[in-house]
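Multiple structures are listed underneath, in structure tokens.
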Structure I
Amino acid sequence: MKNTARIYVSAILLFALGSISQLTAQDDKSTRPSPPATATATTGDLTIKIDYSSPGVKGRQVLGKLIPDGKIWRLGANEATTFEVNKDVLVEGQKLAAGKYAMFSMQDGGDWTIIFNTVPNQWGAYKYDESKDALRVVVSPGKTDDMVERMAFKIEATKEGAAEVLFNWEYIEVKFDVAAADQK
């Protein structure tokens, strides 16, 4: 009888430990096919942070397929990409209040619309609500000479309190300027 109880308790403990390790593994985002990444820069007293998941090209067509034509895209994979600034800024000369935003895009083979949405914590663009947009800016894309396999953001200071945000994937390069709103 005692051995049966021990076996039963041992089985329950093993099941519980297995469940806990399974949950922990699910929380480890670094093992995803599109792992998490962060781009951060501080220039003057302005800090810009972008959190995103970084998909790879993996031989697939990017423009028009992975980045759909004429539809909202989350600028990455998994959760919506977030854009955070510690103070009011001008994005391409247009005001955006300090805070954290979901960042989306839309392109049609020409210019790109970069969208800053006030609902930062959402999965992909499935529940995207245009009425929650704080700002939209239109920028012209460029091309890189070298193929970029894994999507990446970079933030490069251009002067104190100002930076250029770069998005690269495959041969795509999209840039936009961000500057502290109180810059003279």
Structure II
Amino acid sequence: MASIDRDSAIAIWKKYNTEESLLKHAYAVEAVMRHYAKLNNEDADEWGVIGLLHDMDYGQFPDEHCVKVKELLEKEGLPAEFIRAIQSHGYGFCVDIEPKTQMEKTLYAVDELAGFIYACALIRPSKSMDDLELKSVKKKWKDTRFASGVDRKVVEDGAEMLGLTLDDLIKESILALREVGESLGLNKIA
């Protein structure tokens, strides 16, 4: 069971961040993490909190991302395994903490992907997650000019860590994000 509830996690997040787009990203990653926790018969609340807090140091400390978070979350009393999981999503580009657990590997794989899928939904005529399909995301995936800040190799490596195809990772992430599309500011198709 999660040692911190969602409302407390949101309060911690907001203590260090004010940027609405970062909060939407946190909610998107939270939703995908919850979805994967359920698929793996794990604690969805725990995985969701990890997803929610994963970028909490980025707003104030972008140059210390995945490093500063340790200090901040220790101050907030979060357990070491939560902190390690959050830090591990920066493996290979800002920390050397390799994702080992299923939760850590999932966070590593879906962080950038959640943002990418959100961007794909935003450019649709419907501006909705409800009619977004795998083929549309894959088409944009191949266009390196689209969402050029997304490190596609990280997502691909994450899928491999999880033993999933990229297609399966994308499909499940789309399903997870459909559940929260409206709360992310996307349209609901009736």
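No lab work stands behind these numbers, since they all come straight from the coordinates. Keep in mind the model is a prediction, meaning the values are calculated, not measured. Cβ atoms are built from the backbone, for glycine too; each structure is taken alone.
Can you spot which of I, II the value -18500 was calculated from, given it is helix-only ellipticity at 222 nm (-39500 (n - 2.57) for each DSSP H run of 4 or more, over all residues; to 500)? Comparing all candidates, it corresponds to II. Highest-scoring entry among I, II, by distance in nm of label points 7 Å out along Cα→Cβ at positions 93 and 157, is I.
For the structures shown (I, II), Rg/Rh (Cα atoms, Kirkwood Rh) is largest in I. Identify the structure, out of I, II, from whose coordinates FRET efficiency 1/(1 + (r/R0)^6) of positions 37 and 141 (r between Cβ atoms, R0 = 25 Å, to 0.05) was calculated to give 0.75. The value was obtained from structure I. From I, II, which structure was mean count of other Cβ atoms within 10 Å over residues 117-124 = 15.9 calculated on? It must be structure I, since only it matches.
For which of the structures I, II does the calculation of distance in nm of label points 7 Å out along Cα→Cβ at positions 69 and 109 return 0.4? Derived from I, not from the others. Ranked by mean count of other Cβ atoms within 10 Å over residues 85-92, structures I, II are led by II, which has the greatest value. Where does the value 1.2 come from, among I, II, when distance in nm of label points 7 Å out along Cα→Cβ at positions 29 and 173 is the thing being computed? Derived from II, not from the others.
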